[in-house]
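J.: The structures considered in this document are given below.
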Structure I
Amino acid sequence: MPVIKPSFFNRDTCLVAQQLLGKIIRRKYRGQWLSARIIETEAYYLKEKGSHASLGYTKKRKALFMPAGTIYMYYARGKDSLNISCKGKGNAVLIKAGFPFFDHRSRPAVSKIMQQLNPTISGEPRPVEKLCSGQTLLCKSLDLAVEDWDQQQFDTDHFYLEDINTTPEKIIQTTRLGIPAGRDQHLPYRFIDFDFAKFCTSNPLTKRSIDKNLKILNGTTE
């Protein structure tokens with residue numbers, strides 16, 4: 001089982017954010033493994049104003065100052081959000097979106113469990129391809145909660161990341177979402193698997209005015 005180890009995160013945050021694309025999140029829920037492929041990430045650094053860490057150390061932000069590979073979860077608009085600390089105090093990567101993944105560990109039938117965990121506002125089953133199209137949707141579909149995992153380490157019996165040796169051919173690099181004006185909103189620290197762009201939080205390729213900072217990168221990053 002090619003589990004991603006803490007050393008993977010003990011590197012530059014933007015590099016980690018790119019190389020997380022294509023990795024698999026595994027979460028065990030009532031005896032069943034739920035899985036999602038990471039398709040969108042954002043990088044955050046201590047010394048830029050868009051990060052939580054730039055606001056200073058608090059008990060709630062403790063995970064950002066813990067060793068690389070520590071889980072940092074917080075509430076985004078009242079809902080759970082998943083981050084992981086990287087090399088350097090205060091640096092972290094946000095798992096922005098995923099896509100349900102099925103294999104011998106997570107059979108297609110588990111999609112119904114994910115739909116039960118994350119229905120639409122009206123209570124209807126959410127389309128499978130939209131179950132993880134956003135940082136809070138991802139956490140809800142995989143039953144990841146702040147009170148369970150903030151400041152914790154990954155656990156191969158319950159929640160971990162796996163490398164299935166899949167690398168995106170192309171990566172979109174653009175600006176992050178939801179960063180207020182004056183807080184380094186111009187920094188191109190958001191990364192998207194090109195082939196899954198239509199399933200990410202917001203597809204930058206379909207906007208009327210394409211971000212001038214948008215680039216298409218080769219998926220092979222060193």
Structure II
Amino acid sequence: MLLEREKDILNIIIKEYVKRAKPISSDYLKKRYKLDVCPATIRNDMHRLSEKGYLSQFYISGGRVPTSKAYKMFAEEVLENLSEKSDFLSLVEQIHGSSENDFEFISLITKSLADYSCSFAFTYYQNHSYKEGWKQIIQNPEFSKIKALKNFLRILDELEENIEELIENDFKIKVYIGKEKDINLKDFSLIVGQTVFPENQKGILALIGPDRTDYTKNIEIMNSLIKALEKT
């Protein structure tokens with residue numbers, strides 16, 4: 001269990017690291033957020049969060065970064081508080097009206113998902129897969145190393161290989177981060193949504209990005225798009 005102040009600090013660190021991609025220090029938090037506790041207290045809170053497995057440190061004297069455990073807790077809270085409204089209904093209706101066939105419709109939906117999330121989007125529909133967002137994904141600083149690109153391509157291959165299993169299961173949205181039971185994402189995250197496409201055909205939407213992804217924004221985008229597709 002986390003103390004309320006620990007949880008607040010952890011959420012701030014996650015949001016800052018998602019935005020800056022740099023380790024977060026106690027001094028930075030004190031100056032940036034004008035917290036009503038001294039840097040030493042913040043350091044102690046961060047130390048306890050590290051001991052509990054929510055933060056890690058690249059260097060002894062450096063700042064700290066969230067772990068997969070921290071991201072999972074954060075993502076689960078987002079999933080528990082999803083909005084019931086859909087901001088994409090008019091967009092989906094516009095795409096549907098301008099598409100010549102279902103496959104063009106799915107292709108444009110996939111591109112929209114990549115553009116709005118600034119992530120790599122993958123869609124599966126009737127034994128066809130659609131991929132958009134190559135430019136978005138490689139702009140992340142994590143891709144400065146070729147190892148990250150190879151790992152990303154491996155994850156994409158595994159997703160395609162196991163897509164039928166995802167189709168068979170019933171779920172709304174699932175989030176996978178880091179090393180999971182059935183897949184090793186290592187430094188990456190996978191947000192998967194199950195939806196209904198034209199002719200009541202079940203399909204899969206997915207977003208792949210670094211584990212340092214904006215879970216609040218991207219889970220909400222996924223949820224909103226699914227709701228819009230269900231009403232089209």
Structure III
Amino acid sequence: MILAAGLGERMRPLTNHTPKPLLEAGGKPLIVWQIERLRAAGFTDLVINHAHLGAQIENFLGDGAAYGVAIRYSREGRPLETAGGIAHALHLLGDAPFMVTNADIHTDFDYTRLHGILAAMADDPERLAHLVLVDNPPHHPEGDFALAEGRVVDPSPLTPRPSSLTFSGIACYRPELFAGIPAGEKAKLAPLLRAAMVRGRVTGEHHRGPWVDVGTPERLQTLDAALRRDHALA
């Protein structure tokens with residue numbers, strides 16, 4: 001699943017008339033970079049949720065055939081937050097563990113490694129989530145979570161505090177994590193994850209390669225320049 005339902009408020013005025021996933025960097029919409037990496041990693045059955053200007057996303061991507069994937073859409077009348085959006089799409093995602101990524105990140109993370117994670121989660125019903133964490137970017141120095149022997153933990157109540165890391169937006173989930181959220185209801189992801197962490201049911205890994213949360217026009221401009229420079233050097 002690719003999460004593409006955000007309003008993109010920090011990206012205004014760019015998102016006044018264009019949904020954030022269709023903003024371009026390096027001559028290509030952000031969401032297309034993600035689709036191409038997922039396809040290369042063998043993820044070809046995709047669900048994309050949308051709300052703000054979502055018809056533009058459907059019109060641009062269609063059924064995904066042009067990109068070598070099959071796309072189904074989860075339409076939200078209003079943005080439902082991350083957990084709410086995933087819960088709303090469960091009827092499209094099925095009963096097996098699934099992976100989720102954000103439309104508005106750019107990374108070299110190797111999605112192929114998540115096939116093994118999903119298989120392991122299918123065999124272990126106690127494992128509700130697996131998160132990919134990254135080094136804290138300058139705009140989020142406090143981080144989100146921490147890793148302790150392969151488990152994701154909340155560093156705030158721990159003494160000594162482990163080094164914090166930032167959630168990349170890339171994860172694998174079991175559907176049961178979202179079972180208590182009625183379809184169409186807003187719900188945040190962090191409370192669900194923290195409740196599962198307390199029970200030791202969230203694993204994780206640290207991705208040390210490039211990762212950009214394209215959350216502002218300035219970051220989009222920086223990414224665009226970097227991608228164009230890399231293309232020129234290739």
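A short reminder: the numbers here are calculations on the coordinates, not readings from a lab. In this text, all values refer to a predicted model and were calculated from it rather than measured experimentally. Cβ atoms are built from the backbone, for glycine too; each structure is taken alone.
J.: Which of the displayed structures (I, II, III) returns the greatest value of mean count of other Cβ atoms within 10 Å over residues 122-129 on calculation?
T.: Evaluating mean count of other Cβ atoms within 10 Å over residues 122-129 on every structure, the highest lands on II.
J.: Where does the value -16000 come from, among I, II, III, when helix-only ellipticity at 222 nm (-39500 (n - 2.57) for each DSSP H run of 4 or more, over all residues; to 500) is the thing being computed?
T.: Here the read-out was taken from II.
J.: Further question on the same structure: Here distance in nm of label points 7 Å out along Cα→Cβ at positions 66 and 146 was calculated and came to 1.6; which of the structures I, II, III was it taken from?
T.: Working through the options, I get structure I.
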